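The numbers here are math on the coordinates, done by the rules we state, and not lab data. None of the values given here were measured: they were computed from a predicted structure. Cβ atoms are built from the backbone, for glycine too; each structure is taken alone.
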Structure 1
Amino acid sequence: MTAVDSTTSPSTAEAWRQHLDAEMARTGQWPERSPWIRPAVAALPRDRFAPARLWDWDGHAWQPVDRDTDPARWLEHLFGHPSRPAVTELAGNLPSSSLSAPAVVVDMLDSLLPEPGHRVLELGTGTAWNAALLAHRAGPGLVTSIEVDPRLAAAGASRLRAAGLDVHVRAGDGTAGLPAGAPYDRVIATYAVERIPWPWIEQSAPGGRLVVPWGRLGHVALTVAEDRGSATGWLQGLARFMPDRTGATAGGPERGFTEIRRSAPPGPERRTERDPAELRDWDLLFHLRVVLPEVRVETAADADGVSAWIHDGASSWATLSSTPDGVFVHQGGPAASPRRSARPGTSGPASAARRSTTTA
């Protein structure tokens, strides 16, 4: 990610918006087949949908970035780079909600292919920026958005009203969709699921389109069959997404790293020659996601390098800690099977797997 030079960085919200627009153009991220998106983003800039407090990782802890006390940094956090998300909520000192990176939002809207007059169901209102862009395209009263957190739902609805947009915002679990408004021409989720809930397909119109983040690593774009008995499509774009908070699409709530670490004491510490920075490679992460779907990988960088926290959502965990003296491994839980012991860089499915047809 390219840093913004503080000596020449924009000084006003409008200047920052123009900076992001230019960066998106320079890097070829305004989609040619969806020319409506660029003017929509200009008409509904993301700072109007961002909360007053954002969160930034300083290499050791999450630090607040407040609009009222540091407006320049707050704006830089929102507009500094097309691929930079803005964390908006923490739960247990871990991100639980975010304003997705501009490039990711644009890519998903391009995959969705909404048209004026389409009925749209969005799962995960969040800050409501995505819902606003959808309403700008579809038209008044045609977008319904569901948010599991009542507080976020209320805040999102307020922002949409302030922007003069007619969007139906409901507080609730989006796993079951919303049968009362079906059928929908377009369905989009803003959080990652392990399995695509069947109601999202069942409530789609024949030939309708779904765009859904899968496994926190990319999104699938699916077209619903005429009999609504299936949906097929492709895995597109590699980006990380917040997970389904309810755990419903994964068969139940998943245990987090801290809980697993607490229940499985570590074995002896050992040194490794592996560089945890390898775990930031998107191609490697994609292959790990396919071969070891239960594995969760988080990384963070500080002055000593990249460190990684890995767990299986159930009983096993490992950390790779970069220090001035090298990289050290701690791990705990049941002994690994040969399949689970595959290390980064070993062979996996062919890269063509990313282009395989997906059926839900």
Structure 2
Amino acid sequence: MLSKRERFQRILLRQPVDRSLYSAWYHFIKTEADPRKLADATIEMQRKYNWDWLKVNPSVIHLAQVFGNEYDYSQYQGVYPLQTKQIIQTADDLGKVQFTTVKRSRTLREHTEMIDKIIRTFPELPVVATIFSPLSILFLLLGCSPYVHQNIYGSNTKLNVIQILKEYPKEAQQALLNITKTLIDYINVLEQGNIDGIFYAVTGTGNRFVVPKDIFEEFSMPYDIKILKATKKSTRIILHTCKDYSNPKYFDQTYPIDGISWDSHQDHNPRVDDTFLHTIVGGIDHKNISKLTSRILVEKFKSLKYKLGDGNYMISPECIIPESTSSMILNSFNDNWEKGNS
């Protein structure tokens, strides 16, 4: 029988495995302000549910903090804490986005220590770090959502990201390059600590109605590719493109990745039984996870196995699930896995 790590590596390389993998993740709103507490909460979750692989799920804005934004974690709107400081107020402030390192950044250092603790706690478990794309981070530094045309919680910015990119391309590209170099340093340090993979989130920027394709290919793709190519050969890459019009086939066909994750239940996205070059990560509708029953789960597992075979997919919700999701539902993943794979 394969170990969890062997199975994780083989399935993302599209090599034969004895069965597929399953996992799930959510935000720990009450603890994510403190990476030490977030580590403990993540460890407790893994002990409780025994996932086949573990995606470490930090705050959505933690990488924007690295470059100077500040947030009040006592107040939330959805998964966003209240923004209290926005480093870029005008286009002239793009120069404030400077390259930094894990050694110089308290936020990166604390998150590295958090991930190291999780890896030490579960030495046999594949652990995957979440990395947001440079363009996604730049959206946040401008006080804007990288999913829809609106400000994030606490921001009263009047800046338009696409307009900034078009009118100040050199300044924006330098800021993106500095973010890219910082993320490469961060990932390299994580790899020294034996991280198994990267969950690379382009958020909603793959949606052509959020970021037009020509803008994306100038201001996201080169920096994404630079980061992904800087990883070690043994580091598995799962790319996540979020929400509607997420364009997963574009990333599947053009990015150096091993797995592809998207919301296949959205009307304008392809389904999981469509043809993809890389391993599919998903299959479970995160928006309706509270409606899952044992019977529905068994049918879902059987359906995915029938459509995709034994080794072409990794079962998971297709985005974050509510932290309030009941233990009964999450435990049912374990309880019904063998039934659905028989």
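Of the structures labelled 1, 2, which one yields -7000 when helix-only ellipticity at 222 nm (-39500 (n - 2.57) for each DSSP H run of 4 or more, over all residues; to 500) is computed from its coordinates?
Numbers: 1: -7000; 2: -12000.
It was calculated from structure 1.
Here distance in nm of label points 7 Å out along Cα→Cβ at positions 213 and 301 was derived from just one of the structures 1, 2, and that gives 4.0; the source is 2.
Assuming 61, 56, 36 is Cα extents along the principal axes in Å as calculated from a single structure, say which of 1, 2 it is. The correct label is 1. Here the criterion is relative contact order in percent (Cα under 8 Å, 6 or more apart), and among 1, 2 the highest value is seen for 2.
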